[in-house]
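*Asks:* Structures given as structure tokens follow.
Just so it is clear, none of the values below were taken in a lab; they were calculated from the coordinates. Worth saying up front: this structure is predicted, and the values here are computed from it rather than measured. Cβ atoms are built from the backbone, for glycine too; each structure is taken alone.
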Structure 1
Amino acid sequence: MQMNTKLPNVGTSIFSVMSKMANEYNAINLSQGFPNYSSDRALINRVSHHMKAGHNQYAPMAGLPILRQRIAEKINRLYQVTVDPAEEINITAGATQAIFTALSVLVHPGDEVVLFEPAYDSYRPAIELFGGVPIIYQLEGPDFSIDWARVKALTTDRTRLIIINTPHNPTGVVFSKSDMLALSGLVKNTSMWGLSDEVYEHIIYDGQEHHTILKYSELRQRSVATYSFGKTFHNTGWKIGYLVGPSSFMHEYRKVHQFNVFSVNTPMQYALADHLTDPARTDTLSDFYQQKRDFFGHLMDLTPLRPLTCSGTYFQCFGYGHISQVSDVEFASWLTQDIGVAAIPVSAFNSSGHDDRVIRLCFAKTEDVLMEAGKRLSKLK
């Protein structure tokens, strides 16, 4: 029976493609963004504790009150922003689900949504599923900076939403205060909303500051921010995140969330609430990953690949245009098959296929894996 597809331009994700290729060619997988080391044993033990304590039935639809309270406390401590844990926070089955459900609320047929590409690959399909029209601002290497006058020129009276991602995947760029003020000025006196993907909020380097969309008063009542415990606590397979937004939005969000997911893993929510009582578990994360970034960077200095600035996330982008003019898809495939290291071609994050001849490597790996990857990549000529 023939199916009428809702996503005619969507195939298998590049992450699945490259991970499959890495397995086939016994390559070191630096393509997909997940750590190869365990989450904190103390956190795992708390999950076990709460399972044994009988916390195994449905959690409240919005999430455990104690976990939402801990999140509100963390936001206030880090950003001096007061968030109502009952009305403005919802626990989600990962940040991707939070974004998808938020878009289902915010985007109506014909609405225009401004996207900065390269962009995380779930944004555009979700927009299209809900009848929205993606309006693309193409970021270009090597610095991937934003000209906000150009962004303004893309907006119309049909613009409903602007999606940002800071720290940015795949480029590693971190939005500055001036970026956030420019966005704030852009949406002022309009009906536009902002959606900020901040899953790497705790992974920022060189003393830079995370500028959450929640800190800016003009944006606060017309913006939604999404977060991921998986990125923070090295357990991406748990698929637990949360979403923060004004109560007017959250009222509509929960109407959809209750039928989309309803509730999220109960013992893990209890364990995460326990884990968040120690601020060091989030506040030391930047130092942890900066050491990995710098360690990997020293290894990559022995290769001809040219590093781009990495101010956040656990991804490092590299240019290769000075050594090859093949497409980044071809180059990533060749790296996997012949050199034995799997990478992500950054053009996969561009719906137009725009190709700066840049690849993305994930350094959220143990030192032995990074050393072997560096050894293999040093064979490049």
Structure 2
Amino acid sequence: MPKYKNSIFSKLPKVGTTIFTKMSAMATEYKALNLSQGFPDFQIDNQLIQLVEKSMKSGFNQYAPMPGLMRLRERIADKISNQYQIEYDPESEITITSGATQAIFTAIAAFVKEEDEVIIFTPAYDCYQPAIELVGGKPVFVQMKSPEYKVNWEEVKKLISQRTRMIIINTPHNPTGTLLSIEDLKELDKITADSEIIILSDEVYEHIVFDEIEHASICNNKRLADRTLAVYSFGKTFHITGWKMGYCIGPKELMVEFRKVHQFNVFSTNHPLQHALAEYLKEPDNYLSLGSFYQQKRDVFIDAISNSRFKIIPSHGTYFQLLDYSEITDEIDTDFAVKLVQNHGIAAIPVSGFYNSPLDEKVLRFCFAKKEKTLRLAGEILTKI
């Protein structure tokens, strides 16, 4: 085997083991309750399993069409039309992807060139920055701060330059559980209207919205939608994160370029799963009931910690709840998160890990996509701290 010594050039020299991997590994080592990673601990709808089995037995086990099964794209187009009153052509404006992260990477790789700038709002999901850096782009960060985590659009306006190629938004927002409003989208439209800036809208939690608030999708603003690629996740919607199934929508001019990268990245996505999902989407209640389903879980978790010393930062979407522990200790969030695992048997994610430059505001993220029994046990543990 060759000895490379110093000859290997890393395109991601600052990337090591993520805080997500670290906390999950610690949870396993200490047999702790794992509320760190964002995945459900309950079973999926058995109907979906039966539909996949039917698809496989029907022979749909070879490559799917590159942009995705047409029947599934048509179902998605109908869903979007009914939900947001905007039309997307299933032939040229919808592509099925191997999860939302692949769609995000593909969108960035398709449009961001060397030295292009991409605006990211932090705390941010951790796949945006590495993808930008891999293609030679430069991430430009706008910090949102506890407890409101609101976007300062005046600050965004000042950061836009001739090199700004893309702005990435995420609503409902991971990790904070906050939502962009229709007014936020109007501000984004206003500051990008006379430019060629592309918007990448991460809306994977579109159906996980609480308190009778409506999700403000990019689809709600036609002018903005005309220069946006929006990304969605079947994994988040149907509790099937391990299936890695998602899709991307956007105007034909953008989708042509998106598909050029997509076809040389994964080419196509899991064929039998696409048939199953196309059938499952026939029943709108399979996704429209999701908000109330997760709101009940959020409320169980909040009730379980109501007598604790943690301060609740309202979650209006996603399946994450932020807790402020400033009344418990002055320790930095990474240290306190480790202590929770080692001394108390529960794992969470320190929010500083979602910033490009760690900002410790004494806040941890907990995932409540769990069985009620799990959430009540978590509440018992946290109330004793």
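*Asks:* Which structure, out of 1, 2, was mean count of other Cβ atoms within 10 Å over residues 13-20 derived from, given a value of 11.4?
*Replies:* Checking each candidate, the match is 2.
*Asks:* Right, next: When percent of Cα pairs over 13 Å apart, for residues 317-364 alone is compared over structures 1, 2, which one is greatest?
*Replies:* Result for percent of Cα pairs over 13 Å apart, for residues 317-364 alone over 1, 2: largest is 2.
*Asks:* Of the structures labelled 1, 2, which one yields 3.3 when distance in nm of label points 7 Å out along Cα→Cβ at positions 37 and 285 is computed from its coordinates?
*Replies:* Among 1, 2, the structure yielding 3.3 for distance in nm of label points 7 Å out along Cα→Cβ at positions 37 and 285 is 2.
*Asks:* For which of the structures 1, 2 does the calculation of distance in nm of label points 7 Å out along Cα→Cβ at positions 53 and 277 return 2.2?
*Replies:* The read-out was computed on structure 2.
*Asks:* Comparing distance in nm of label points 7 Å out along Cα→Cβ at positions 133 and 357 across 1, 2, which is largest?
*Replies:* 1
*Asks:* For mean projected area of the Cα convex hull in nm², for residues 29-188 alone, the calculated result is 13.9, so let me know which of 1, 2 that is.
*Replies:* Structure 2 accounts for this read-out.
*Asks:* Sticking with this structure for a sec: From which structure (1, 2) was mean count of other Cβ atoms within 10 Å over residues 261-268 calculated, if the value obtained is 19.5?
*Replies:* Traced to structure 1.
*Asks:* Something else: Which of the displayed structures (1, 2) returns the greatest value of FRET efficiency 1/(1 + (r/R0)^6) of positions 45 and 197 (r between Cβ atoms, R0 = 41 Å, to 0.05) on calculation?
*Replies:* 1
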